[in-house]
Every structure is written in structure tokens, then in C-alpha cells.
Structure 1
Amino acid sequence: MKPRTTSRRNLKLTVQYDGTSFHGWQRQPNTRTVEGVLEEALCGLCAEQVLLEGASRTDQGVHSRGQVANFHIDSPIPTNRFGAALNGRLPTDVRISDVEEESPDFHARFLAQGKHYRYLLDRRPVSGVFLSRYALHCPGPLDAQAMKAAAAYFVGEHDFVSFQCASGNPCDSTVRTVYGVLVEEKGDLMIIDVWGKSFLYKMVRTMVGTLLEVGRGKRRPEEIRDCLEARDRRSSGTTVEGRGLCLVSVYYDKALLLKAMPAKRPLKRPLQEGHSLFP
């Protein structure tokens, strides 16, 4: 391995992955994780020790179309060739979609201004084979209007401790800001988009699980407000599976984030299983 120097390049990766066969993003000993697979490939490519800094620590089974990570290296491999060279060393369930050289102080996690997550629900009586990795099978009727009304209560700055999984890492504050939640129906699919500054452990999946209880008539929309005020995990709904969740984008400019999340954004063409909606 090459020794570290003081004039190292800082590269930013945009990463796509199918989270089905990974135990989440963060490296763990003797466990297949996205970060671990990427670091192994980077060390082999650059012939030096590489440590990644990811923008989001996605959980087991969660996918990504726009995860961002950065790392410092001495390697002279040109930036415009780096992605192809790295993809050649990666398994097919991880791909680098973009590589940029950033300033030395860029940090993928600490400088992120917001994230966009999307959750897919497959409401068909029999789950689709080609959708089963990326959507939660949820047959039966759902009251979309009630779910939309409930989703509005999440928007704003709140203490989201009621929606944090108890096994999450302790943090200084459980107050988070959600910029928008959009519930859309597209045929047999329901799409729930969430934009926020940052999120607690399994917070989005618990928000979706609680919205599902509203859709099934087990809760009234205004009970979301009660859950937030209770500051008690027992007051909110179940935490849905990771398979339906995808990290769509990480934003480093808040203005671009807000521009990307109009209150209503109908798709311009019919939704099909090959649509860009999917990871």
C-alpha cells in the first residue's frame, strides 16, 4: 500500500445498489455490506488504503439510486475513467453512476442538505415476480386520501422519537425536519416519497408503516399528530420491511432539493415495471 500524503484527491461517488443481498451500507466484520464491497474494490484498484464516508447508512434490504460517498486517495487514475475502472471490479448489484473530484473539505455525510427516499407498495392480489425485490406486497384496499391527509402531519420540524427504532444508535437530538411527503397511486402501485434534512434510524419505514394503518382504517389521519406529541415509540405503527425503500437522491444544495419536490408531480407516462421509479 502507498503511504498517505498531504495532497490527496477527494473523489465523490454516486452509487446505485440493489440492497437485497447486503446487510446494509455500513461496513461490518465478516458481513457483506455495500461499503465493505466498495472499499475492497477501491483498495484493489488504487493499491492503497481507502476509507469511504457515506451520506446515508441504509439498512439491510434497502436500495439506492443516488447514494453518495467520498474518499481521499493518491491514485492518478483520471476522474473520467475512474467509474468504469471501479465498475469492472464490482459485483453486478453495485454500480457507480458518477464520479466527481471535490474540494479537500467535501464530506458526503456532514455537508448533505437533504435526502429523498421512496417507498413502493404493490397492491396486486398476487405479487409481481419482477417487483418483489423492490416493493412491499400489500394486497387489499387502501384509503389513499386518508393517507395523504395523514402524511401532511409529518411535514415540518418535529421530535420524531416516536418513529425511531429503539435499537438505533443514540443521538443528541431526535428533532428532524421533513420538507415534504407525497402519496401517489399509479395503478396497482402506491408510491410514498419523503424529503427531509436527515432521518432517525428506520424513521421512514416506521412513517410508512403508520400511514398503512391509516390507509387500512386502523387509525385516523390526525393520530399522526398524536404520535408525534406522545414522544413514545409504542404510539406509532409497525416498521415495514426494507425491500420497498430506496434512497433516490442526496442533495448538497437545499434550493435544488426544494425545487425537486413539488406538492403534486404526476408522472408523464403510464407506470411500468421498467420505469425509472425503480432502483
Structure 2
Amino acid sequence: MKLTLAILSTLVAASAVQAADSPSATPSLPKLSAEQIVEKHIASTGGLEAWRNLRSVVIEGEVDAGGTPPRKLPYVLKQKRGHKSRLEITMGDLTAVQIYDGKNGWKVRPFTNRHEVETMTSAELSEAAAAAVDDLDGPLVDAQQKGFKVTLVGTSVVKGHPAYELKLTSKEGASRNIWVDGQSFVTLKVDGEPRKLDMRTYPVSIYYSDYRPEKGLQFAHEQEIVVEQSKAAPTKRTLTKIRVNEGIDDAAFAKPDLPDAAPLSSAH
């Protein structure tokens, strides 16, 4: 599952050089096909039936927004089948909101003194739609039905872990890579949406770690967004609570009903 970057990008301080994974020798892993790797990934993270039965998830956590002293901002992410998502991030008595209902999207950004409801830009809608294709279960579960062709690129090392590198290609021809742990078969890293900073476009990587079971499904409780080859500090998030299949009213994904120029309540 992805957490979209439109709100997070306003919270990240460009204060440290971030390097990519350190070069290392190609690891020796069993020779498996892309199909076999995908099957092992699904089995090790909960099983196909369990993922298909996942209808909704509510995630509570904290975003490391950087700064001195470092700030950890609480957030709540709600996701529901049908490509619906609602993200709320709180700073003090203000709460930023980003909503996508599967087609339309809105945002409220009081952190930047914007208290009105804004419609997502075309670029933000494209990013939200790209993230939504993965739905609740990630791109490898029912990849073909989601329109992805999965091929094996090779093997590499991700933060000390030998990994299989897979390439996902959409029906439109867009591609991105995903790295699967060679032993546990959980996702270690995925390509994120490229980020434009200082008139340049940089590749983005999302790293996953600290997997724990939630109702039989494996979720990464530590996630890190890295703008590679840039001075932007990584954005880290920690998941503190996950609620699975508790039901979410569709009203949560409607356009926020806020009076113009009125601060947004921090209540969830």
C-alpha cells in the first residue's frame, strides 16, 4: 500500500544528502521465475484468499517531518476497495486532508495557510490513480487482473538483504520495479512516483521493513520515502495501529464540507 506524497512533500526539509543502496556483489539466490517469486510473496504475506477478502484498512501512525528538533506528526490513512483513500495529518490543532474517491480528489492544506477545500491538480490525480491501481493488497496480488506484466530483472541487495528484482509493466507501457526479499519474500523496496525538485526530476524509492501480522496479513510497520540523488531528507513513517475490515462509510471519501477560509478541525 502506498501513502501519496502530495501532503508529505510540504513537510520534508531538504537538509541532508541521501545516497542510494551501497553497491555490493550480486547475491546468490535460488533460480526462480517471476511467477514463482510472486506466488511465494503472496503465500508468505497471508495468502491469496486472505488478501482478496481484505475490504478496508485503517492505519494510524506517525510521519517524521524533520526539522530541529525533529517533529513526528500523527496521521490516519483510511483505504477501501474501489480505490478509495483518505489521509489526514495533524500538526498542533490543524489537520491536512487528502481524499481520493477513485476518480476525483480534494485536499485541505492548513499547514501552508490554505484552509479552503481545493481540487487535486491533474498531476496529483495521476499520482493518486497510479497508487490506487495497487488497491489494498499491493501490485503483485492479482497482478494480471490489475493490468501488470511481471518479469524478473535479476537479483540485488537492498539494505543488506539479498533480493529478487521484478519489473512491473502496465498496459500503457509504464514500468516500475519492486524488490522482494530472497528469504522471507516480503516487499523490501518499490519505485515511487518521481519527484520534481529545483527544476529537476529525481527518482523516488519507498523502503519497507518491520513486518508484523495483522489478522493473518503481513504489514510493514516502518516505511521510508527516499528522493534518490537529491538533498531532500528521507520521509519516514511508523505504523502504530492497523484495523482490518472494520468497515468505513463511503462518506469518508466524499468532498470535505468545509466553509471557505475556516480552519479544519483536528478531530478524525
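A short reminder: the numbers here are calculations on the coordinates, not readings from a lab. Computed from a predicted structure; not experimentally measured. Cβ atoms are built from the backbone, for glycine too; each structure is taken alone.
Computing mean count of other Cβ atoms within 10 Å over residues 53-60 gives 18.2 for which of 1, 2?
2
Comparing structures 1, 2 by distance in nm of label points 7 Å out along Cα→Cβ at positions 45 and 93, which one has the largest value?
Answer by largest value of distance in nm of label points 7 Å out along Cα→Cβ at positions 45 and 93: 2.
If mean projected area of the Cα convex hull in nm², for residues 101-180 alone is computed to be 9.0, which of 1, 2 is the source?
The value was obtained from structure 1.
When helix-only ellipticity at 222 nm (-39500 (n - 2.57) for each DSSP H run of 4 or more, over all residues; to 500) is computed for each of 1, 2, which one produces -3000?
It must be structure 2, since only it matches.
Computing relative contact order in percent (Cα under 8 Å, 6 or more apart) gives 26 for which of 1, 2?
Source structure for this number: 2.
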